[in-house]
Structure I
Amino acid sequence: MLLIKWRDSYSVGIDQIDQEHKKLVELINEVFIVVRDKGHAETLNSAVDTLVEYTGYHFAAEEKAMEEARYPDLDKHREEHQRLEKEVVGFQQRLAVEGDAIRTEFYHFLRDWLIHHIVECDMLYSAYLVKQAV
């Protein structure tokens with residue numbers, strides 16, 4: 001397992017969204033550190049709660065920017081956000097029951113999701129929103 005390092009290739013070209021993505025990287029890295037160091041369940045739960053809360057804030061901000069720009073695939077992107085939120089809640093529930101057994105799996109899920117979501121999903125709106133000067 002490795003920490004996620006921000007790369008310029010993750011930039012969507014919109015400062016606010018890039019800053020929020022960097023914060024998500026930071027929060028996922030905090031989850032990684034708890035997993036790596038075999039931190040207490042309460043510490044992991046707290047890190048995950050913070051991540052979930054910030055992710056909700058970020059998704060709302062991202063969707064608002066797309067809405068203001070009249071991004072044509074907003075509904076599809078919103079569905080992706082809702083799917084992720086359900087998956088994370090599912091992992092939170094599993095963590096409560098399965099504990100240590102799924103910590104690494106959960107971190108890998110978060111890491112892979114973030115990179116996939118930014119590089120593949122968010123890049124789809126990038127040019128459109130930059131053109132609209134959001």
Structure II
Amino acid sequence: MNKPSNLYFRTKDNGAAVFRVDIENRQKRLELQPIANLNLNKGQINPHSEYPPTAAEIAEIESWILDRQAIVASRQTDDILRLIDELNSTAHWLQTKADNDTLDAVADDLLLAMHDLRSVIVKRKSAQLTNR
């Protein structure tokens with residue numbers, strides 16, 4: 001069983017703000033001391049100047065970064081799988097339910113987006129085959 005952490009991670013785009021949870025104060029109130037800002041893309045820990053993290057907290061933060069990067073990666077894969085379902089649903093909807101005005105309203109943008117996606121996939125697959 002994991003011991004309870006004395007750190008709180010406030011997630012944000014591309015990272016998190018890390019706070020030390022302090023309950024050992026005069027007022028017995030829950031206080032959050034900012035100790036670091038994280039950049040998930042770079043794996044950077046930027047310590048807060050007033051309350052820098054301890055070595056044990058840095059180890060816990062590094063572990064959290066690895067866990068969070070895995071969560072974000074799995075969500076991205078799940079998003080792509082949902083997109084495939086949406087493309088299939090869109091094709092069915094266009095074939096069976098869309099009227100001409102609706103088709104005219106979405107066709108060009110949809111075709112450009114699909115062409116762009118196809119181009120990226122073909123280039124990546126080609127590069128993958130070339131590098132084998």
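Bear in mind that the values in this text are calculations on the coordinates, not laboratory data. Everything numeric here is computed off the predicted structure, so don't read it as measured data. Cβ atoms are built from the backbone, for glycine too; each structure is taken alone.
Observations
- When FRET efficiency 1/(1 + (r/R0)^6) of positions 27 and 99 (r between Cβ atoms, R0 = 35 Å, to 0.05) is computed across structures I, II, the figure 0.00 traces back to II.
- When Rg and Dmax of the Cα atoms in Å, for residues 51-90 alone is computed for each of I, II, the one that comes out at 10.5, 32 is I.
- Here percent of Cα pairs over 21 Å apart was derived from just one of the structures I, II, and that gives 63; the source is II.
- Per distance in nm of label points 7 Å out along Cα→Cβ at positions 35 and 83, the highest-valued of structures I, II: II
- Read-out relative contact order in percent (Cα under 8 Å, 6 or more apart), computed value 39, structure in I, II: I
- Looking across I, II, the calculation of helix-only ellipticity at 222 nm (-39500 (n - 2.57) for each DSSP H run of 4 or more, over all residues; to 500) that yields -20500 traces back to II.
- Test item: mean count of other Cβ atoms within 10 Å over residues 43-50 calculated as 12.6, pick one of I, II: II
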